[in-house]
Structure 1
Amino acid sequence: MVWPRRHVLVALTFLGCVIAYTDRVNISVAAIAMKEHFGWTQSEKGLVLSAFYVGYMLCMFVAGIVATRFGGKRVAAAAVIIWSSLTLLTPLAASISIPVLVAARIGMGMGEAGLFPATYELFGRWIPVTERARAASRFVSGIPLGTLVGLSASGLLVSRYGWSMPFYVFGLTGLFWLILWFWQVRNDPRDDFRVGGAERELLKSIRPAGDPAIERVPWRRLLVNGPVMAILVAQGASGWTLYVLMSWLPSYFRDVQGLSIANAGLFSAGPWLAMALAMNAGGAISDRMIRRGTGITTMRKVMQCGGLVVTALFLLAARSADTPMLALTLLIVATAGLGFTWCGFAPGVLDVAPRHSGLLVGFTNTIGQIPGIIGVTVTGWLVDVTGTYNVVFVLASVIGLIGAAVFGVFFNSRPIVD
């Protein structure tokens, strides 16, 4: 059986997302040993963990512009080269000083900033409207699966070979991915001779993305409106919990539940598997319900708002978890709820601006990194000050409920621009 070319594209972007997040989170486990090795405080560790999001935010919108003008294939390839190379150099940077390590993490963030705009630019060319939720959810399911692989494998690698080994293993993986990417991916269906007749007819309904010159993009109409603001707030709410858990879950299981470094990494992996399953299930359910006549706006709101409410409730319950297994169970449900939210705002970007989705996701992801910078850093400060993670869970829950309310009131899937 030969896969349709659009499915090959989705599969490779999914793998790219997995690799991106293994490289992003391996330091969350390695930092436990690095803190002991270098004598960092929790606040210094928080600074190192949050530095990535500074570079990510600085370059995300620029990456959207570049992807729109030059095509997503090149931008994604450049992104992987940059972040994989800096992953390989992370142990050297850490051995020099915290400022050098922070600079390397910022550079990694600048590299990874290209992946999402590049992918959405390609999806705008390749993915029909009835497959958007599945394509977006399958792509972003690389977030929890990459986190799962990064946390669990990093725990084992650190325990057996030292804190530097995860950076070498995962950095090389990204460079190998590039071979498949250049071999299999084309920017536009019209340029790929491997697209079959039936698929070519299906894709004719998609107007080419990124063809207008940048100066003709209706910037104000595209970026300043209620639905986009709803996407921004919802993505920020989902991102706050995502980034806090991604960076601090291993430390939580180590410090609060008393697990070893290896077991902290393994326990931290469970919630991300649940999130990946929820993302893919939510995408399939959404597209099926839309084909059966349910409104697109309704389905996006059900997934986004329902997911944020579930996450908030189970994070609040996690404050009273007195055993590792109970904590794990509650956090699995919380992250599963978080997974459904990616079936709300993520395809929502393609809904409101299908031809400019690379630009729009560059904009929304730029603003969406603010929770990564603030949330991860504030978490370290709160843990230092209070000696507990309870306030961290309460704050994430409140932010999630606010995000659900805003998205429920202001989001509409009707296209803003042609």
Structure 2
Amino acid sequence: MSEHFDARETCDPAARERDLMRRLPQLIAAALRAPGWHRHLGAPDPASIDSRSALARLPLLRKSALAILQEATPPLGALVAAPLSDFGRLFASPGPIHEVEARRDDAWRSARGLFAAGLRAGDLVLNTFSYHLTPGGFILDAGARALGCTVIPAGPGNTGQQVRLLSQLKPSAYCGTPDFLKILLDAAEGAGVDPSLRKAVVSGAAFPASLQDEFRTRGIDAYQIYATADLGLIAYDTAARAGLVVTEDVLVEIVRPGTGDPVADGEVGEVVVTSFDPDRPWIRLALGDLSAIVPGASACGRTNVRIRGWLGRADQTAKVKGLFVRPEQIAEVVRRHPEVERARLIIGRANDVDVMTLLIEAGPAEGLEASVAETLRSTTTLGGRIERVARGSLPNDGKVIEDSRPTGA
């Protein structure tokens, strides 16, 4: 039995990169057929977008902006050229944000991630992701059935009924959030039911090592996937347990929060995805999630880029003295002072008043602190203290703004 879904997973990384760059102009051209992408991207020459550096010059499209765009130009913000009748399903996720599902089999490309988690033809899968309006249930359902699995479309909740399903149907695999898997296992144990589950694919919530260990002691080999309602599968865990492998036909960038500028491998930043989906192309969709590229090759033999998984949220907007301070503003401060290599704004309280301290890593420059303080005030309209710190001392956690005020302050 092959350890890999197909030969693409183990291809030469340079060959994969060349193929993506060859296809990138075609993807841009396809996106520009939709008026919304034409407005957003500013009508670039598709032929000129043939490298990562050229792609990085295009503007980000923030997922947080989709609901506004779609409300202004329903139902899809003019970001899809094809009529709705070309698609098999239309969803309304919280926001609301509308998504479409192509008529192709495994349109969300989740089978690859499920295969890496050990799911095979003949497995009976309890799928507890929601099938109601949102695509989560369908994303995993389609991938499992593409592998030859049989799916129980359980959806979330109804714990008692699901325990009876475990008792009567004895599924071998689970798809859903890690939190609900624990609830289900505890309920089954309380009812004296053997849960029968031996494999699990989890997503949609943090999956700490402690919970991974607990599932392992209960006889379940659980793997994490990273997917969204817009893009489908983005990256997936493997037996190597050393980062999530980016799926094929997807290009992932990690950018500095508040900007569209890619960061060095290993540095934490915001996840930005370009998807080579023939029915629903996405160009530099900024997800608001934090992660980092894992350097080096994976022991599982897959050669695509790996990311560390979900490390928090990139949206660090905070309200100070009644005014919003955003990561983009701190990025602008850094941009105006080339001597500043990294910066982190600390928001605290002193004498019942909000105070700001901007920590900077910087090379030698006379009068830099005073100059940066002036820029901080002009950019945010708020004053703050500037404190120079040693190079390499700021945490590599993707935070640009750290709100250290006591809860409720």
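Derivation of every value follows stated rules applied to the coordinates shown; laboratory data play no part. Just so it is clear, the model here is predicted, and its values are computed rather than measured. Cβ atoms are built from the backbone, for glycine too; each structure is taken alone.
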I have 4.7 for distance in nm of label points 7 Å out along Cα→Cβ at positions 160 and 248, calculated from one of the structures 1, 2. Which structure is it?
2
Looking at structures 1, 2, which one was mean projected area of the Cα convex hull in nm², for residues 16-103 alone calculated from, given that it came out as 5.8?
1
For Rg/Rh (Cα atoms, Kirkwood Rh), for residues 88-311 alone, which of the structures 1, 2 scores highest?
1
Suppose you compute Cα extents along the principal axes in Å for every structure in 1, 2: which one lands on 72, 53, 43?
2
Value -8000, calculated as helix-only ellipticity at 222 nm (-39500 (n - 2.57) for each DSSP H run of 4 or more, over all residues; to 500), assigned to which of 1, 2:
2
Please compute relative contact order in percent (Cα under 8 Å, 6 or more apart) for structures 1, 2 and give me the label with the greatest value.
1
Given 0.55 as the derived value for FRET efficiency 1/(1 + (r/R0)^6) of positions 32 and 120 (r between Cβ atoms, R0 = 35 Å, to 0.05), which of the supplied structures 1, 2 does it correspond to?
1
